[in-house]
Structure 1
Amino acid sequence: MTTLVFGHKSPDTDSTGSPIIWAWYLTEVKGTPAKAVLLGEPNTEAAFVLKYWALDKPEIISDVTAGDKVVIVDTNNPAELPPSINDAKIQGIIDHHMLVGGLKTKTPIDITIRPLACTATLMHDLMGEAVAKAPRAIKGAMLSCILSDTLEFRSPTTTAHDKAVAEKLAADLGISLGELATAMFEAKSDVSSFSDAELLRMDSKEYNVDGKELRVSVLETTAPKLILDRKGSLMAAMEGVASEDGADQVLLFVVDILREEATLLVPNDLVKQIAEASFACTVTGDTVVLPGIMSRKKQIIPALKL
């Protein structure tokens, strides 16, 4: 039976690349037939990475069955996984996020969660000497995942180990870190073809904060003006997206990669209350700039409160 390997819904580069990396490792090194799949369309940066390294886009699935063997990567949150995930035969979890709880397994499994910036860094460590056997495209996917999740080492989630692994991979591949990162971020910043609702869900995760169900969305870009010019329509779309997704509110943080700051859209009093309570700021209009805020995992989610 083929093991399905997948990350979270609204797949970014790490949740697109890491399943491909681990499926290769399971199949070619461990002798366990595995297949990378996605839980949605990859974002523009992830699509660029697939094309850059000539990797096929994995099949997109909407659910799993009780007969499926699965490995979960880059998340452990049931809200980000298929509806029937607890019916499947979970074989393992590889992640770098906080432990959420709620997953149930049928047997004891291997779980590896480490405080690194990227799942691909963790996989590099777990694979050990087998990394040397990996095809160029697999190493390239690994490097791209690290550059994406660390925002080319600007993110506060970046560890010295993430950077060292990326530099080692880049040297092996003969790739300029800066040139690849720039091309990736340009691809990530091109969101002109997406609707407001699609943008709000593009890189979005669900959290309960003080009894409120929040969809916390982050758009990382080198061209924030292209998104902020749409703030009126984006804020108008928030109510519909929240209602459809069973949330009380959508929070949208536009992260300026180059200026290393986030702009939070403030459509109503609830978001104003959350912003002021969470980030010790004063909101006077429909946006608020949060200097130094770049990481949902390390800076936004831990701070959120009413």
Structure 2
Amino acid sequence: MAGENNLDSAVDKGGIIYHERLSQTLSRVFQAVKVHYIGRTKYQRVEVVDTPDFGKMLVLDGKVQFSLSDEFIYHECLVQPVMISHPNPEEILIIGGGDGGALREVLKHDSVKNVTLVDLDAEVMEIVKKYIPEMAARAFRDPRVKVINVDGRGFLQETDRRFDVIIVDLTDPLPSNPSTALYTQEFYRLVEKALKNGGAMSTHCEGAYFSRETFLVIYKTIESVFKKTRVFGAFIPSFGDFWMFTVASNTLDPLNLSVEAIKNKIKTRNIETKFYYPELHENLFKLSKNLLEDLKRKEVNISTDKSPVQRPI
């Protein structure tokens, strides 16, 4: 695997030791006691491994995408704040998210009438279904769900549909990754156009510490398109970083909800969660002073098709 991606491995008496780069100068190692799958699709290298600390993990192009031990933190952050903030989310679009985690969270809302999931790599979807069926549970069997295996940006360019909420759940913008084109100003303008009045987008935007500059560029790019943006984060152990998310809209503000209003929505929509809860909602958006100061920096570049953001590892 060395030289193909950022995840090198070596056989150890206790299993396989994986070496993953968090930045250009910092790495971590973890042990896998079982390798369920190693292969390559048309678009990326795929590995499914079982680890003592994180359980089953999906690794794409050398980057950990999720672990069963803490994926609920990532997926609930990505989905629940924006879905709870919307008064009546019925038509949902998920771009990426082929593992089914975001889809599972969206379908918890009784208000949802249909979900369109657009993911380029159908092979990865099938690999996850086979080796990590716990991830999506029965989400893909829900009659409200339609899966389309095409490029998400191309879908937005061609569709005339409008959505209440758009969830963008992509792989990291690595230099060799096709998702780089889905982190640009031009892409976010397509997202804005595909939203109904009062609609909102939610996306992850990398880690706050080991990919700070990438996070800032993504956030500033979103901010250049939408009138209202709110950024928040949560520590995700299997990512080894404080992971950032952004909710963007031209009208909706997730901080306009009271704790009682959130409790009401959770009750009426029959939502069950493991991480997110009403009193946590507002606190998610409370960031450290140094992070807030960085968000005010004016010299941060905007990601464009001519000069897209790329995480340096």
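Quick check: 27, 25, 13 is what I get for semi-axes √(5λ) of the Cα gyration tensor in Å, for residues 77-228 alone, calculated from one of 1, 2. Which structure matches? For semi-axes √(5λ) of the Cα gyration tensor in Å, for residues 77-228 alone, the value 27, 25, 13 is produced by structure 1. Here P(r) over Cα pairs in 5 Å bins from 0, in percent, for residues 205-284 alone has been calculated and equals 3, 14, 19, 19, 20, 15, 8, 2, 0, so which of 1, 2 was it run on? Considering all the candidates, the number was obtained from 2. In this comparison of 1, 2, the computed figure 17 for relative contact order in percent (Cα under 8 Å, 6 or more apart) is attributed to 2. A value of 2.0 for distance in nm of label points 7 Å out along Cα→Cβ at positions 197 and 221, calculated from one of 1, 2, originates in structure 1. Tell me which structure, out of 1, 2, gives 0.20 once FRET efficiency 1/(1 + (r/R0)^6) of positions 117 and 293 (r between Cβ atoms, R0 = 30 Å, to 0.05) is calculated. For FRET efficiency 1/(1 + (r/R0)^6) of positions 117 and 293 (r between Cβ atoms, R0 = 30 Å, to 0.05), the value 0.20 is produced by structure 2. When helix-only ellipticity at 222 nm (-39500 (n - 2.57) for each DSSP H run of 4 or more, over all residues; to 500) is computed for each of 1, 2, which one produces -11000? Source structure: 1.
Since every read-out is calculated from the coordinates, none of them should be taken as a lab result. Values in this document were obtained by computation on a predicted structure and should not be read as measured data. Cβ atoms are built from the backbone, for glycine too; each structure is taken alone.
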